[in-house]
1. Matching task: 0.75 is the computed value of FRET efficiency 1/(1 + (r/R0)^6) of positions 148 and 228 (r between Cβ atoms, R0 = 41 Å, to 0.05). Pick the structure from I, II.
2. Looking just at mean count of other Cβ atoms within 10 Å over residues 92-99, which of the labels I, II belongs to the structure with the highest value?
3. Assuming 1.05 is Cα Rg over 2.2 N^0.38 Å as calculated from a single structure, say which of I, II it is.
4. Given that relative contact order in percent (Cα under 8 Å, 6 or more apart), derived from a single structure, equals 22, which label among I, II identifies that structure?
5. If mean count of other Cβ atoms within 10 Å over residues 196-203 computes to 24.0, which of I, II did it come from?
6. Between I, II, which one scores greatest on distance in nm of label points 7 Å out along Cα→Cβ at positions 68 and 436?
7. Suppose you compute mean count of other Cβ atoms within 10 Å over residues 156-163 for every structure in I, II: which one lands on 34.4?
Structure I
Amino acid sequence: MDFRQTSIVELVRQIRGGDMSAVEVTAAALENIEKVDGQLNSFCSVNPERALAEALAIDTALGRGENLPLAGIPIGVKDLEDAAGYVTSFGSDLHIGDPEAEQDSELVRRLKAAGCVVVGKTNTPEFGHRGKTDNVPFGITRNPWSLGHTPGGSSGGTAAALAAGLVPLATGSDGGGSIRIPAAVCGLSGIKTSQGRIPNGGKLPPGSGLLTVKGPMARTSLETAAALDVTVGDLATDIFAQCDKSDSWLEGVQSAGLPESIVWSPTMGFATVDKEIMAHSEAAISKLEAAGVTIIENDDIWETDPVQDWLVFWTSARARAQQHLMGTKEWERIDPQLRKMIEMGTKMTGAAYAQAIDACHHLNYKLEQAFEAAPLIVTPAVCGHTPTVEDEGVVNGQETPGWVGFTVGLNMTRNPTGVVPIGKSNAGLPLALQIIGRQRHDLSVLQAMHRFEQVFEFTEVAGVGVVD
């Protein structure tokens, strides 16, 4: 079963209506993984027996008349969060022998309560530290659009599995672009909701501190909205959690029209963007204008690249978690690039951390000034092309970590931000635009994503994937 050929909403209708069973759909997902994932390495752990048992329980519950909004939908869980019965390895050689998780993360718990079935864990770079999905214990994940490239990161395993049609829904997390980057380079519509929409509560604090956002990932905005409807909501153990929403986002997305106007910011004032990506982005903006959207250009939003302030948060969080391993034999088992980040974090001062919080305020203030012209800001999703399996991302032919430059600042400001596909590069890889909404205006971003999808009409599927 190629899950790219039907929507989550339609699958649920068929399962709840008795046309298919949760066991049948789960078995199809497991078959997809067995047949296709050897080329991609999107899953790092699969448990068919457990998944089929969960699916049977869903069928039994439906037989009792229980209302399960996502009944029988098979999901992958990113290997940075817990799913009961699976080891949470964090993509790290240090944790592959850990005990299986006894409880689900709050996001996974809510998805399962709605009727989803966990089929396995999706691959991620070690502790999600970069936009390229590879690690020592499980190896590299490949992009189904081009096996010589990666699906970005850090939710790269999830994005690859979705783009290949292995599963219809999976989880991701975003501390600096880790939902938006892989969604953009795998041809998906993905959203980083406002921090706190899906809570990070529980016994342990989030891995990247103030930056972390968890959320569902799917192919389209409508499917993502359906999953958000059952996962968004308050939680007392998350001090940043936001209040419950009262209305259905799925219905709200379907009922909206195109935004009357947007702010188009080609570089946000600081970025160097690959020429090919810029050309495709400008062509997409022209399509929006032809569809009736007023385009207001503002390329002077942020004076400097926010990455240095973002690194204060990120590296401090990594030092908090792993600095105790410095000087031990376990230290050498950590990815060399990640070790450098941990070492950087040990040198951060309290004053630097306070200044980085000030930077969050300043960045948000500048965004709000730009929003005075229009309720949405649009940029290219990324500055450059996704890494090959051997190298890093490139901008105008030059390798640079800055290929993901547009994403990190929005984790600092906490604005809802989504990406939508607009076409393909000369290398055959998807390209995308990023849509930034005002504080807590998540629904406006989802609505724009849905209408932009209709304008851009990106309907192609990856060359590597399920064949029905």
Structure II
Amino acid sequence: MHKKYILVLLITGHFQILPGQKKDKVPEQLERSRHKYEQIAHTIWEYAELGYQEHRSSQLLQQTLLEEGFNVDKGVAEIPTAFVASYGSGSPVIGILAEFDALPGISQDAVPERREVVKGGNGHACGHHLFGTASVAAAIAVKNWMKSSGQKGTIRLYGTPAEEGGAGKVYMVRAGLFDDVDAVLHWHPSPVNAANAASSLANKSAKFRFYGVSAHAASAPHFGRSALDAVEAMNYMVNLMREHVQSDSRIHYVITEGGKAPNVIPEFAEVFYYVRHPEMDIARENFEWVVKAAEGAAMGTNTRMEYEVIHGAYNLMPNETLARVVHKNLEQIGGYTYTPEELAFAEKIRETLPEKKQQDLDLVSQVEPFEVQERGRRGSTDVGDISWVVPTAGLSTATWVPGTSAHTWQAVAAGGMSIGHKGMMLAAKTLALSAIDFYRDQEVLKKAKEELLRRTGPEFSYAPLLGDRKPPLDYRK
């Protein structure tokens, strides 16, 4: 068999012949580094750091990239845990996104029954420890291919904090960090393997704070003005509002502060709202209605209200051109099978799920048929903002037991053991192969850009839903 060779011009002016690296060798090389990436992912799983507090997780990923020859620009977009790692120069520029924040209040051991590691602690219930690690692995694999093949261009790994309600990527878009990028790839942990051209729900959130007057609730209630009454009045009005918004709207809230003692009229209370819809403009309109409910609640209870927008995210803009390339590569990689130990674990997890959620465990070996989903049907992501300014495509892989929902202890458990790690490596291989395809066929990038411009329309000009506020670095404290 003849080897493919490339010529590399050295600084000395001499040529050196190096064996070229074929694309089909990339998954094999990633597989040889599996143990390294499993260790990184599990370390971040144990850190379980919340949004904008992911200092150790971010540093671990940065150090991994530095050791592989990437240049790392840290603390970008006024976010201490955000970074951009680059290798190469010039065009095309391919970006890969890496998340690494955990969720509060869902600590869980890597076992198939509910067992907290830290009472009330954090947990990677959305699998971002796997997300960040697989993306770093893919970027390194692409770097190695570029170095061996002589491919021109730039590979960038974007370390993006606080996806869970902190909208880290939005601030990075606003700072212009994606202005010269030709395509962006991302992925997400899931109970299935899929690479669709799919949308998501736009989302705008805020904390509504009410200020009243404290008084003794028994002896002098007429001197008090209850901030908690204002929160309850606001919530009541918003719940009445649900009848009159579009049926695919989603509005949810949690009271984060309601007072300290029943016999003390609360002088301060706070409620945290999310407002979602498949269309960004309607999400914005519904949010403005929620603000009016808050204003009315303050008037009716003779309290004062102020609110702080915490985050805002566009709905994902599908890009069928890129998504078909990613789907092709996911099908090439395929799914995986359980070992006997993993199967026993998965069966126990399935028993803990609601009956209607219990699914065939063999789904992990399959790849879902390709779909174009123009309208968001589930959650939200700050990847949405990127997808309106750069052609973007993503995938999901089976890091959780089929039927598992995100933000559950079952997701934390599977993500902390080999089931999660297997799905992570599927994602890393698919991302790497897809990026390589974009470098080798730049006509795809041109068509993807044309599709984006067609979808956004000629009049579109990006403006973040969260306005000009600074990153809410303390929103999880």
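Since every read-out is calculated from the coordinates, none of them should be taken as a lab result. This one's a predicted model, so the numbers in the text were calculated from it and none came from an experiment. Cβ atoms are built from the backbone, for glycine too; each structure is taken alone.
1. Source structure: I.
2. Working: I: 14.9; II: 25.8.
By mean count of other Cβ atoms within 10 Å over residues 92-99, the leading structure of I, II is II.
3. Numbers: I: 0.91; II: 1.05.
Derived from II, not from the others.
4. Considering all the candidates, the number was obtained from II.
5. On the way: I: 20.5; II: 24.0.
Computed on structure II.
6. On the way: I: 4.1; II: 1.4.
Of structures I, II, the maximum of distance in nm of label points 7 Å out along Cα→Cβ at positions 68 and 436 occurs in I.
7. I
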